[in-house]
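In the part that follows, the structures are each spelled out as structure tokens.
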Structure 1
Amino acid sequence: MIDIKRSSRKIRIGSLVIGGDSPVAVQSMAATQTQDLEETARQIEILERAGADVIRIAVDNDADVVALETLRKKFPNPIFSVDLQENYRLAPKVAPLVNKIRYNPGHLYHLDKDKSILQKVEFIVDAAKSYDCAIRIGVNCGSIDPEYKEKFKEDQIEGMVRCAVDHCKILDDLNFINYCVSLKDSDFDKVIDANRRFAKERPDVPLHLGVTEAGLPPEGIIKTRIAFEQLISAGIGDTIRVSLTLPNEQKGDEIAVGREILKDIEQGRFRSVPKNFLDGINIIACPSCSRVENDKFVDLAQEVRRITKYAESYDITIAVMGCRVNGPGETDDADLGLWCGPSRVNLKKGTEALGSYSYEEILAELKCQLDLIISTRIGHEPIVK
């Protein structure tokens, strides 16, 4: 057993307390369309059985709010968190139905451009205060507030940290302290760095840890484990999310993996990273969630891994994103990025858009672009074994 001391304050999410000496909570997110009541109810049941401390549900419009109300009546006991996505105006409608509201500072500028960020955050805080909800300030690498992205061009991690710290001050000034923060990236080294920097400046604020778009198992589990081992063992982290690309019926595995990692850390069982684990092709993929508009996304991610096996010795990153909310921004840093819509998959090379393809066409086009990158780097076509 190792003695891990955390200096964060305690906050309350419904009946759950995180922070300080409270156990590290494990949560996940429903991967279904919220308005598909039957499938979303099944997803909640799967996560409940797996032992999820918090279940997050995405809400983007009034129809989602109506669906959430129905789900809350069916499931009065689970601790629900809601992801406002880009629509902060839904806060007072969802607050009576959930225990925590998550907002992304990088999405606040989309609506009501005549209003300041402060006005929008105050609107969310007022709703949270009225219904005794906690708040998570969720900062993501691929959707940093444009102001911070421009200001910190040379150090995007510092941009994430400064954004989070500034939003903490906004909530503090509004006399609201029942909040936590997350700083996520698909690169576990950046997750470690960002959370260390934030914790040094605001050790009092509870942290929600996660490697976003960790991807398919087992690679996604290894990436997540590395980040959690480094941070939690240092007393950083109060709740965790394991984000894996899995079929809906296997989403409970995220909870099981999270519990296993926490148990190993508590027992002092740290697993070394296999030598050269990160050398070669790196496929990152988001966890399927309610923003995914085509169930083929998970199969596509698995097929991308299969058809790129021949290129596994090349240092190339391919990102496979399931939605148009995070996909366009969170594929910018990849050599090749795919973000999925209802019937088409958009292909990018870095920030350059290459075109939109059907789900049947995209793999062949991806392979062509991958071969072009390899041939440019090595001077000849790749040798497929």
Structure 2
Amino acid sequence: MGVVRVDVAPELLRWAVRRAGWDEETALRRVPKLADWLAGASRPTLKQLEKFASDTHAPFGMLFLPEPPVETIPIPDMRTIRDAGVAGPSADLLDTIYLCQRRQDWYRDYALDAGAEQIDFVGSVTITAPPEAVAGRMRDLLRIGDHRAATWSEAMTDLIERTENLGVLVMVNGVVGGNTHRRLNPEEFWGFALSDDVAPLIFVNGADTRAAQIFTLIHEFAHLWLGRSALSDVALDARGGKVEERWCNRVAAETLVPLDSLGEQYRGSADEDELDRLARMYKVSTLVVLGRLLDAGCLTRKEYATRYDVERERVIGLARTTRDGGAGGNYYNTQLRRLGRPFARAVITSTLEGRTTYRDAYRLLGARRHSTFEGLTEKVRAA
């Protein structure tokens, strides 16, 4: 039997490449024959096309469509790139949202079977509510201010734990599932919220800086108070962005950096050292501090705009060396951060009680071997 070659529209090949986030150099390096396929000089074999689909994370069947499909993000898209809008979603983003939705669906059924009640703060406000009032309620629930963490890592861990204690699933991951070859891009999104009155879920892009992760967590928490699912990039200077996104930014900023506290702490000069000091104190980025100084009337709009552009370039430079790639450290600690302890504990408990099959548990937990399941079980029990 001869080699089976298949016809694929060049636009479908280009669609898969774009969806994978490959530039031209990467595409030609990963698929040396791609240029010939695009030009019509040759056709891929069935095996070559299967590998191409696997490498680009494109559904194999879609490559046989007459034209590229229009893929929509399954939750409201609140993102902007400095108010310029955004391109189509990557395969990494879509797969991450779908994975979290599957986990949320499973957990909701589990929680309802266990007699879980509705979480009262989900959907309890509208964007007509004063951000300062909502932030005050959030600070009280999360007990922000009770304890100042010594490190960024400690601050994030404390915040996750307090959010989880309120019934929210929190998942922080810098890669797709457990695939360290598929690193999430913070420039595409910072996080998202999946609203639900029993199993609300927050996902934070763990490939970003700790300061960005902390702000994103509170920003997405604000979306849950509105009872709205949303995909965010938290553009702090997006004055022309969506009203809901600006509202959540204001709530998050007031929650983390209350104006009355900032007024007491500010030393009168928004230089680099002072911005760094306040950022360390409140565990936010210096860009958030700048915005709060503007809100407090300590800077004029012109001073803020000038200082913001300079500081943004500095933050971007620092971020390149401080972003977390989502891997490293103890595997089980990393995996529990990716899954969230309440979710991992629920899946393990349900499995050991015989209500969930081990096969389903492995899929939900991202475990390929039983030894991994046992390791996670031991870690959860020790917590």
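A value of 5.5 was derived for distance in nm of label points 7 Å out along Cα→Cβ at positions 3 and 363; which structure in 1, 2 was it taken from? Write out the running numbers ahead of the final one.
Values: 1: 5.5; 2: 3.6.
Going through each structure in turn, the value belongs to 1.
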Handout entry: Computed 1.08 for Cα Rg over 2.2 N^0.38 Å - originating structure among 1, 2
Key = 2
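Comparing 1, 2, where is mean projected area of the Cα convex hull in nm², for residues 107-194 alone highest? Working shown, then result.
Working: 1: 6.0; 2: 8.3.
Comparing 1, 2, the top value of mean projected area of the Cα convex hull in nm², for residues 107-194 alone belongs to 2.
Could you tell me which structure in 1, 2 was used to calculate helix-only ellipticity at 222 nm (-39500 (n - 2.57) for each DSSP H run of 4 or more, over all residues; to 500) as -16500?
Details: 1: -11500; 2: -16500.
Here the read-out was taken from 2.
Coordinate-derived values only; no laboratory data. For clarity, every value in this text was computed on a predicted model and none was experimentally measured. Cβ atoms are built from the backbone, for glycine too; each structure is taken alone.
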